[in-house]
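Asks: Okay, got some structures for you below.
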Structure 1
Amino acid sequence: MTRYRYYTATTLDGFLADDDHSLAWLFKQDIDESGPGSTDAFLTEVGAQVMGASTYTWVLEHDRDWLPNIPTFVFTHRELEAANDRVSFVAGAPSDHREALESAAAGRDVWVMGGGGLAAEFAGAGMLDEVVVSIAPVTLGAGRPLLGGRFDLDLREHGTNGALLEARYAVLGERG
């Protein structure tokens, strides 16, 4: 069964990026690519990914290698150019695209790549099973939040990778 997993990194004060969309704080971290929270290990379970337009344009401008060779759905109302034939642009609620996402994932997981607002939309639609997060020992004070909305989570696993805390949470649902 397809799981929807928000796999990301955050600062200790809960930001994905600073106000200028910079991830410089993340790239300064010492990470063991074969250690806990490894992107390569995570991707072995992923069949499709989703992201918002801001994440997509950041990837295109900074590191196209962040677009793995899997179907990619970009939620946007903007006119954007596809980086390759695996990129599709969609608009509307996540639930409007559930069938297409799960078909594209072919029984594997859907990576909700970002941002935090899109991840919250998936969680609000009951389409976010896990939050897998690397927490860095950095604070920004402001920026792009990890996850919008109010949700109850349950810690399932944790470990460390260098200075990063690696945590996996089950999403229990919206908080009343």
Structure 2
Amino acid sequence: MSTECSCGEKPESAGEIIDLALLEPYIEQYGGPEAKDNLITILQKAQDLYGYLPTEVIVYIARRFGIKPTKVIGVVSFYTQFRTKPVGKHLILLCQGTACHVNGSPLIEDAIKEHLSVEEGDISENGLFTYSNVACIGCCSLAPVFMIGDKAYGGLNKAKTVKVLKEIEQEETSQ
């Protein structure tokens, strides 16, 4: 199956070329009669490959699985793990659950916004961070807490939040 659009060019998203051929080995692995049962798995693989799920990828997966794009979009929009916009190298998941909220998560959000000069969902100017509010991380005893990658940072205040962000920035610039 061709990865080109009807105009003969590779699809683009936000100015970048999306190479759909990268997804093909996973389509082959998870396709077949039970393909619809593997939709979440293929979406996870696609997001790992591209960093998010561009519209072209969603439409391509739908076409290859023989389902309507609206069904794929429904799955993508239902699960918070999926992103339809590019994100920075480090995704900050800021808990806004009850324990975190009453222990200061709005102040942590302010610290993130001020230090990175971003709004929720935006990429920081240096390309390193995007933050997203989530309902609960499941680390209530650490409230307020955010996760970056697989690591939870708890007992946060404004100063500790900025310190964590600066440490990551320093690690990135020293590499």
Structure 3
Amino acid sequence: MRGSYYNEVEPFKAAWLRELMKANVIAPGEVDERSIVDVRPDDLHGFSQWHLFAGVGIWSYSLRGAGWPDDRLVMTASCPCQPFSAAGKGMGFEDERHLWPAAFELIKAIRPPVLLGEQVSSKDGLVWFGHVKRDLNSIDYAVMGCDIPASAFGAPHIRQRLYFLGEAQ
């Protein structure tokens, strides 16, 4: 196995991921700085975990904290929230940052046993999740979503987030 695959287009965050790997804070692996639309299923073969839209590695860090082994198969896909956020331009599915279709193509090809992700829990974010759930159900994933405020984790604001879990059937 090649460890974990991290996809992150922002150079600062990609560099941060590499430093976190060096410090053994997140699972070791490779960072791919290409746009998700340029990633092909063959690029993902040989990895044990796939972190799409990796940010600064919070999913890998959280999985480790939960006792999830680095070599246990899982994919995370927390797509950009700006298209569906009240703070965004309100373009939703027409926004070029709506990248679920590209992520879904990779999910269909890899078929990870477990899929985790999060999205803004706005009215539009819930519509987005409806599409995600429909897509995942169409390829035999059981899907569950949960709306949790950031304040539940000690943040000084509410900021609702929608976390979801998909399990291949």
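Asks: Identify the structure, out of 1, 2, 3, from whose coordinates helix-only ellipticity at 222 nm (-39500 (n - 2.57) for each DSSP H run of 4 or more, over all residues; to 500) was calculated to give -8500. Can you show the working numbers first?
Replies: On the way: 1: -5000; 2: -12500; 3: -8500.
Source structure: 3.
Asks: Moving on. Assign the value 2.5, calculated as distance in nm of label points 7 Å out along Cα→Cβ at positions 26 and 82, to the correct structure from 1, 2, 3. Please report the intermediate quantities before stating the final value.
Replies: Numbers: 1: 2.5; 2: 1.2; 3: 2.0.
Of the structures listed, the value fits 1.
Bear in mind these aren't lab numbers, they're just calculated from the coordinates by the rules spelled out. Source: prediction; values computed, not measured. Cβ atoms are built from the backbone, for glycine too; each structure is taken alone.
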